[in-house]
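S.K.: The data blocks that follow each hold one structure.
Every number here is computed from the coordinates shown, using simple stated rules; none is lab data. Remember, it's a predicted structure, so these values are computed and weren't measured experimentally.
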Structure P
């Protein structure tokens, strides 16, 4: 089982930033079997640059749940899965930091679709999610929003998995 995840945040540093949105698609190796997404109230202001990039404003997250209010569900739905994300080190580090701030150690195996793409879809000019999706004809709705980016990552992962099923299972 795989948990394909994307997050939006208040910045580039997991030690200082907070999650503003999360989307998780649970994938059984064939198809998506469960979906979870929500805005998150980061409890700190979202910088103007990030608001312009993501479209997520302070007003939008004001009544959204705080991370601790969705933490148990995140633990439950990702239990026994491998985290898949485009640049998984970024997403995973933020999630781990959010749990650490709650006094909980969150540990999951994880794979990065940037690294998988470099290995299994070589010779691309760019491995950014937007450019890779454009090159491969993967529709990307809602760029820089967790659900849209996670949906595109699902399609990218399925493409890689279809061509290399045994290899991905061994990496898992």
Structure Q
């Protein structure tokens, strides 16, 4: 018998956990293993949702307000980023619902719950800088959420890892635009 076979033979599933999922069928994919973490995860996700929505609004404003020699290309990219942030918001809202929560789209509390700020700059360089700061905040917030989730919710963690990769790409693009 190989070492791998010996190692695998020592692995067993938790039968009590498997038996416990036979109840509370109305919970769908949310098994008792989510335990006390589900509500905290939904709160983290609702804050991330607020951040994404604020980013959509900021990028859209910047798209329409951008002016100057370099503005057409950058304004176009602001809209691309706005659409990508909107996609992130949709994914986060969908995951909140999957976890049995309610996505909070309330405009009255968006800025309070968002990790990033809204920005009303009219100068193109200031817009790029504001968006870079917001992307860096998003990168750090997602990195921290991923660490907090660890193995508590692998599905949410993988989703956040995907979103983090997009946010890092946005930050790199914005950094390059500061030199224009």
Structure R
């Protein structure tokens, strides 16, 4: 039987982003996959909003709405793959009781503000050139390991050449 994997989108959701298709076909071979659009979880209407405006809506209440909605949707043990804000949603949902076996966050820079971590296996990946990634000091204080992808910016996960690196982290540990 396949393990359950929930995939949570980045700030822009899945609707207009075809990059997730690079993950979908491969992940479906290994997991029972459920995709959650972060915008839908947070009950945010994207139309006409800039990236900065979307970010502000998430920070000012949207994250909490998304976390609570996810907690209402999921109550069984899951693996979580979260991209950017999606990883933060997964992290915070884990702190609030979502039963997570393994959490893989990709470019989830907002976790740098966290002082506690969910009780699960953690795998954190950031682009080397992501200026908002947590500091080395934060990783030491939290006693966490992480991977930095060489010469990669915040949205490196959308680039086809990095998909295999991310998926292999999930598959090898499944």
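S.K.: Taking semi-axes √(5λ) of the Cα gyration tensor in Å from the coordinates of each of P, Q, R, which one would give 40, 20, 11?
M.R.: The read-out was computed on structure Q.
S.K.: Identify the structure, out of P, Q, R, from whose coordinates helix-only ellipticity at 222 nm (-39500 (n - 2.57) for each DSSP H run of 4 or more, over all residues; to 500) was calculated to give -13000.
M.R.: Going through each structure in turn, the value belongs to P.
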